[in-house]
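Nothing in this text is a laboratory measurement; each read-out follows from the coordinates by a stated rule. This one's a predicted model, so the numbers in the text were calculated from it and none came from an experiment. Cβ atoms are built from the backbone, for glycine too; each structure is taken alone.
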Structure P
Amino acid sequence: MTNQPSKPGFTGKKVALGISGGIAAYKAAEILRGLQRAGCEVRVAMTKRACEFIQPLTFRALSGAHVIVDDYAPDNPDPIAHITFSQSVDLLLVAPATANIIAKFANGVADDFLTSTYLASHAPVLIAPAMNTTMWEHPATQRNLNRLREDGVRILEPDAGEMACGTIGPGRLSEPEKIVTAALEMLSARERAGDLTGERILLTVGATREEIDPVRFISNRSSGRMGFALAEAALARGAEVNIVAGFTSVEPPAHATLTRVQSAAEMHRAVMTRLKNASIFIGAAAVADYRPVNRAEAKIKKSSDSFELALERTEDILAEVAASRSRDQLVVGFAAETNNLIENARAKLSKKKLDLVIANDITQNGAGFDTTTNIITIISKDNDKALPLPLMSKRETADRILDEVVRLRGLMVHSATSSTGSN
């Protein structure tokens, strides 16, 4: 293990390590040691099948604690361990996670200690799958994984390579170092609570609609999922959230102030009216770039084989916000692209003078409109390196975006304090 965070940051953090029955079970010992080196206290739970690959004694020796396989076993010191064990940890990590254990988690089956622990725990959950390529790619497994992602479980995708069965493809357990790093990132995330207290976030969400006539309109496929995930994450971190939303197909989070609009012009007016009271602006809405020059007052009848529609540009809300903001306001934009992702996103960052741009290639599986997951690259004005992130739930994506927002706000406050001090 290399490049692990120093112990003080994770001392006292409690991790439950679940091990299910796959050939990669032996790698769990290295994962346990990596977590311990970071300062974590690790307790281990194993399925009965996992014990056929590696004995509980190994993990008892490494962890210094009783390894639970069956909470009804005579040697178990705690008769309700699935409750006390699960509710006293900061993270539940399952590695390796077989197709069987993933299916049980996804469908709420609790027929052993590990599955009961999953249902009884309030802690964040990280799963590192390992299985045969065909099993990994099977629609049932992918369906179960998507259900877990929707439930907020983080899935660490398996590596590709040759496996014990001789198959070559995706399905190998991720390297222990990568699993430990992901676990420590999730533990760090629990410290986020309250880090946006005092911030007032103005957030645009969803799709605008530009009417052609009383029946037809120009719009796009945006559902509002990503924007509402940002709102939910920001509220959980202590921010005051004011949402200006166009059309959405999902429900907004509670406790946010919500203003509904339809057109780009309406969204523009709502945003500019509220901007002076915001410390952070996030433009997550998919605003129509063009609208009809003239809206027909009555439904346009089908009278010929062709129809010409004259369009004009709509208001550039993001550019105007960036141009009119005060010195202490942070501006974040999104760039949904189908090609030249980084190049186009950097151009948007520069042209519109943004602090941060979130780029995503909507042609990738799991990253398009109205999906529950996303794949993004974060690009900030103060960093030449783009930060690509893997497939994850939109709620988790939201927190990773807000981590960067918090970092930039910290730099902004520090700069303002230094400037004041020098005067």
Structure Q
Amino acid sequence: MKVLHVLDHSLPYFSGYSFRSDYILRAQRRLGLQPVVVTSPKHEDFKRECETIDGVDYHRLRWPGFTSPLRRIPLLSQAFCLAALTKDIRRLAEALKVDVIHAHSPATNGLAAARAARESNLPVVYELRYYDEDAAVDRGKTSYNSLRYRLTRRLEQSSLEKATRVTTISKALRADLISRGVDPGKIFEIPNGVDTDWFHPREPDEELIARYDLAGKTIIGFIGSFYFYEGLERLVDAMILLLAKRSDVKLLLVGEGEAGWMLRKRIPGQLWEHFVFTGKVAHAHVRRYYSVMDILVYPRISSRLTELTTPLKPLEAMAMEKVVVGSDVAGMRELFNDGEAGFLVEPENPRALAKRLLSLVESETVRRAMGKRAREFVLRERDWEKIVSCYSSVYREAMASE
């Protein structure tokens, strides 16, 4: 079965979106499917219009020929992107003789895929990973119930209605879709998972320990994009409180993003030696950074986005037998309850986070025991090989209904 995946962006961009896509594609190849990819014009960092990554062909769509200032006008940008993407999907679907088109958030991808599928007489599966309008709010790009918010929400609804089948990543999103009137019979939950063969326990990387002066310290870490909704400023605040009680701790922040400048401004000059900003790290090296961390923290704020969507990065840490601390938001609770395979704390409460971190810094025994339970959980519930196999039945249902 040949599947054309329509993605917003992909590796080497460093994001949960990219990693989930990569896991899906590699696992589908192992299962005997033939995935091929087209990325929207938002994926601008590429050298060739078609490149092969891990045996999968990625077709890169360039921005249509209009000047860059116009790209910054959201609705105009969306319109041009939709037209160009529809044309490219149809061309590739026909040239490659695909069996099904699988579009992934945002709604522009879903609408372009639906239009192209209708013209090519193909089924389309739309994967809702997040609501683009909620992500824009949490990143400070718009506000709830603004014109942009309402128009984006309407585009999403249209994309959902036109899809032959819909997949989503969480129970909360599925329930929200049903409340929006989407037929429950065409919605399938396919949650985030992790490649447990790739992410597994390993000895701490000696080169990184030497580079960042980590020897003899308990390392608290975060790996991911520095978006505002990740709540990393609360992690910095909690770290400052923790340092008042323990001087043998260090915070390792791996990644980059729009909140980076704000985080650096929060750190008192005399404490800088306890904070490390590594910048973006190639995906191939991410395991090395996990290996030197003792505690991974995901201090997300509470918002529509974080209550409805589950993060992927905690599962990587859990697969590597790391103890995980996250905010007590619905998206995290779908991964684990407090004290089961990780710990939850009140969101946006640095004192509660500092208290939990102190208890873990002081007990290596608890860290090791919880880390082992975390890996057992992902092996049992969130291994990608088991999760990705669900797509085959969704594709068959979509093909049969056309």
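Name the one structure among P, Q that Rg/Rh (Cα atoms, Kirkwood Rh) of 0.97 was derived from. Only one of P, Q returns 0.97 for Rg/Rh (Cα atoms, Kirkwood Rh), namely Q. Could you figure out which one of P, Q the value -10000 for helix-only ellipticity at 222 nm (-39500 (n - 2.57) for each DSSP H run of 4 or more, over all residues; to 500) was computed from? Here the read-out was taken from P. Comparing relative contact order in percent (Cα under 8 Å, 6 or more apart) across structures P, Q, the highest value is found for Q. Structures P, Q were shown, and Cα extents along the principal axes in Å, for residues 196-291 alone at 38, 30, 20 was computed from Q.
Looking across P, Q, the calculation of distance in nm of label points 7 Å out along Cα→Cβ at positions 12 and 268 that yields 3.9 traces back to Q.
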